[in-house]
Every structure is written in structure tokens, then in C-alpha cells.
Structure P
Amino acid sequence: MAQLLSDGFDIHYTDTGPGPVNTLLLIHGFSSNSHENWGRTGWVHAVKHKGLRCVTLDLRGHGKSAKPHDPSAYDRAALARDVLALMDHLDLQKVDLMGYSMGAHVALATAMQAPDRFWNLILGGIGAKMLQPSERTDGLALAMEADDPSTISHPLYQSFRHFADEQGEDRLALAACSRSPRSSLDREALERLGVPTLVVAGTRDDLAGDPQGLADVILGARATLLPGCDHFSAIAHGLYKAAVFDFMDGILED
């Protein structure tokens with residue numbers, strides 16, 4: 001088991017190994033883990049087949065990494081530090097970075113914190129809705145804490161709870177992660193990010209919203225819609241992989 005210590009927490013990671021010149025670092029979504037998000041869906045194999053080094057990590061509270069029950073441990077800046085600590089641990093000075101859903105939020109926070117460390121940034125499963133003000137609720141945390149999942153009435157929360165149960169994740173850690181502090185998005189910093197960015201979401205992804213709406217705020221960013229995909233089906237779709245590799249190769253069409 002490959003691990004590093006970041007901010008006092010054990011962080012599990014996988015690495016296909018040195019050799020390829022370029023590296024794609026992948027960050028999974030909420031209630032998932034690196035194997036479920038990237039291994040089982042064929043991403044690790046596809047990245048290796050593309051001739052790239054593939055690195056993944058389990059975020060705090062997920063997979064084989066440490067699972068604190070304190071919401072303050074899951075601040076986005078702290079999760080971004082874990083990503084940068086992993087890069088330093090593997091002596092990776094600059095990589096391509098992709099995150100999905102919550103992982104995309106972490107990837108964006110990491111790129112905003114250290115833009116000079118990334119060649120390209122790919123944000124999957126998020127879109128214009130992240131720019132909209134929203135009232136913070138504990139619905140997702142309460143869904144994770146519920147003794148009986150049949151009492152969860154919200155369909156999206158039901159899906160996340162079912163997924164967490166399937167993976168055998170620590171539900172109290174996930175509840176703490178859901179309650180983590182959220183700093184407001186610095187739109188001006190986003191506008192001047194300076195990292196080539198692709199935003200990808202499914203046409204039926206109501207959680208993300210239109211990826212073009214987010215891409216329009218990031219100078220030079222591109223957006224891709226995956227037809228017929230919702231938040232959970234997009235991750236494994238072949239068109240998602242094609243869009244990402246075309247973008248990294250500089251041949252993504254409008």
C-alpha cells in the first residue's frame with residue numbers, strides 16, 4: 001500500500017510508475033475512491049494506454065486514506081495541500097490534473113493555489129451551478145448519518161448514500177466532509193487562473209449545470225457536453241475520455 005503523510009493524515013495513492021514523460025493526476029468524487037472512480041471505469045488503463053503516467057489518490061475520508069470525523073479537516077485548501085504534497089512526494093514538478101465532482105472542486109482549488117504546477121486542468125461533473133449562490137444545508141450529511149437509508153427522501157442524497165454503502169465507506173467521515181468549511185469562490189482569481197482548462201459534464205447532470213457557463217468565466221477554457229449522461233454515468237463514458245485526450249493533445253473541436 002503506497003501512502004504518504006500530509007498534515008498528519010495518511011493519504012493512500014496509486015502510481016503506474018516513472019517512465020512516461022507526462023503524468024495525469026486524478027482526483028475522485030465524494031463518497032467514491034480512486035479505484036471505483038478511476039480504476040473500475042477504465043481510466044487508469046486508458047491513461048497508461050495513452051502513454052502517460054497515471055497517479056491517483058484517495059482523498060481524506062475516502063478509500064484507504066485517513067478518515068477524520070472533524071469537518072475542519074476537509075477544508076478545500078487542506079485537500080489541495082494533500083494533492084501538492086503527493087506531487088512533492090513523487091517529485092512531480094508539473095502534471096496534468098483532472099478531478100470529478102468534488103474532486104473537480106479540489107482540483108480547481110489546487111490549481112488556483114499553485115497554477116505553475118499544472119500543464120492542463122480538467123474539471124468533470126461540475127458546471128455553471130458552482131457559480132450560483134446557494135444556501136448551505138446539512139441534507140447530504142444527514143443522509144450519511146441516517147441509520148435507515150430508506151428514510152432518505154432526496155433522490156440525489158439517496159444515490160450518494162447508496163454509493164457510499166456499496167463501497168463500504170466510513171459514513172461519519174463522509175458526513176464530516178460534507179459539513180466542511182467552504183470559502184466563497186473568488187471569481188476574479190478564477191478569471192485569471194492561467195491554466196488551460198476543460199470543463200466536462202453530462203447533458204442530464206442537474207447537479208453540475210451547463211459546463212459552458214463555468215468555462216466562460218475561465219479565460220480560454222473549453223467546455224464539452226456528454227449527450228445523455230447524468231452525474232453518475234458520465235464518468236465511464238468513452239466520449240469523456242476522448243474529449244480529455246483530445247484536449248490534452250490540443251485537437252479538441254468546438
Structure Q
Amino acid sequence: MPQFESDGHAIAYDEFGGPDAKRRIVLVHGFSSNKSEGWKRMGWYDAFAAKGFKGVALDARGHGQSAKPHEPAAYDRKAMAHDIVALMDHVGFARANLLGFSMGSHLSLTAGLLWPERFGDLILGGIGGRLLEDEPRDDSMAEAMEAEDPATIADPMRRSFRQFADEQGEDRLALAACSRGARFPIDRAALSKLDLATLVVAGSHDELAGNPRTLAQAIPGAKAVSIPGCDHFSIIAHALFKASVIDFLEGFMD
């Protein structure tokens with residue numbers, strides 16, 4: 001299992017695709033998931049390799065085989081976004097396309113805003129218009145991860161995340177700390193300055209993300225796709241999600 005060190009934390013990653021492939025892609029998974037479950041098992045490595053991409057996927061801090069500190073200060077989203085750039089430096093990617101999902105989309109968007117010169121196309125999966133809503137700080141996800149008994153978690157969405165984390169053998173206290181990490185400010189003013197070709201994709205039944213078109217409208221030239229019948233979890237393996245991403249990268253999307 002390859003690893004490198006970023007900001008004092010061990011970050012695990014996978015490489016996929018042929019060594020002679022000319023195109024580059026970086027994959028960033030969602031909260032409580034990991035590179036293997038979020039991307040490899042769902043067929044994304046093979047899909048990109050078949051299209052001539054060489055890619056890397058990392059386990060975000062607190063997830064998978066990467067370091068799992070229990071202090072919220074370790075999960076500042078700007079620092080986590082910089083892990084993406086540090087991985088690119090480590091494997092020799094001067095520039096790459098970037099695909100994130102859910103939390104991974106927040107990190108990818110942060111990276112795109114801070115280091116736009118490092119990225120080509122930007123694909124944001126599992127987020128949408130709710131990103132633009134001015135909502136108060138909510139620690140219910142952290143509290144769900146800290147609960148001794150998942151059956152006591154009242155909110156079905158939070159309970160689903162906790163159950164998924166337990167199924168994956170994730171460190172729930174590290175995930176609680178991650179959930180409490182400082183957010184990088186992303187608002188309409190920041191998005192209006194984003195100078196990357198961007199695709200926003202979410203399921204039509206994804207209440208956590210909201211409407212992808214609402215978010216795309218805040219980003220100059222961005223495109224949006226809503227995958228019918230999918231919620232926040234079922235979209236990840238869906239063939240239409242993969243097809244939308246590949247079409248966008250191939251330049252086939254109007």
C-alpha cells in the first residue's frame with residue numbers, strides 16, 4: 001500500500017491505469033468512505049483506465065488506511081484540500097482532472113479555488129444547491145459517530161452514515177473529529193471566480209446535496225446532471241454517473 005506524508009500525516013493512495021496513459025485524474029471519496037469502497041469496488045478505476053487515464057485516489061485524513069487523528073484541528077478543510085495537491089506532487093502529476101464525491105467534492109472545490117493552475121476539468125459529485133444555503137453549524141454528524149449505540153441515532157441519514165462507517169471498519173472517533181473540522185468558506189462570490197470547466201452531478205432524490213443545477217448556475221460555464229431515481233448513496237455505482245463524467249471529460253456534453 002503506497003503512502004506519503006502530507007502536513008505530518010500519512011496519506012494512503014492507489015494508482016491505476018496504464019503507465020503510458022497521457023491523461024490524468026485524481027479521485028477524492030466522500031465522508032465515512034475510502035478509496036477502495038468509494039471508487040475501486042464501484043468500477044471507477046477500470047472505467048478510467050479503459051478510457052486512457054492514469055489516475056490516483058487517496059484515502060482522506062481520518063479514513064481508510066490514512067492517518068486517523070482524533071483532534072478536529074487536524075481536519076481543517078484547506079489542509080485536507082492541500083493533501084490532494086501534495087499527492088499530485090508525490091506522483092509527479094503537474095496537472096490533472098479532479099473528481100470528488102460529497103465531502104470529496106467540497107475538498108476538490110476548495111482545491112480548485114486555491115490552486116486552479118493544477119487542475120483541468122473539475123467534477124463535483126454528490127453536492128448541489130444546499131452548498132449555497134447559509135445553515136448554522138451542525139454537529140449532529142459528529143454526535144452520530146460518537147454514539148455508543150447506532151440505534152439511538154434519530155436521524156435516518158446520520159444513522160446511515162454511521163452504519164456505513166461501521167461496516168467499513170472506519171474509526172468513528174476520527175470521523176467525528178473530521179466532521180468538526182474547520183470549513184473553507186465557499187459562497188457565490190468565490191464560485192463566480194472559479195475558472196475551471198466544471199460539472200456538477202447529483203441524484204434526483206439526493207436531499208443531502210440538493211439540486212445540482214442550482215450550484216452549477218453559480219459557477220461560470222458549469223454544467224449540471226441530475227441522475228434520475230438516485231439518492232446520495234445509490235448514485236456512486238450508477239452507470240449514468242460514470243457516463244456523465246466520461247462524456248464531460250471527452251468533451252461530448254453540450
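Taking distance in nm of label points 7 Å out along Cα→Cβ at positions 186 and 218 from the coordinates of each of P, Q, which one would give 1.6?
Clearly, the read-out refers to P.
Thinking of P, Q, which structure, once distance in nm of label points 7 Å out along Cα→Cβ at positions 10 and 90 is computed, gives back 2.0?
Computing distance in nm of label points 7 Å out along Cα→Cβ at positions 10 and 90 on every structure in P, Q gives 2.0 only for P.
Coordinate-derived values only; no laboratory data. Owing to the predicted nature of the structure, the values given are computational and were not obtained by experimental measurement. Cβ atoms are built from the backbone, for glycine too; each structure is taken alone.
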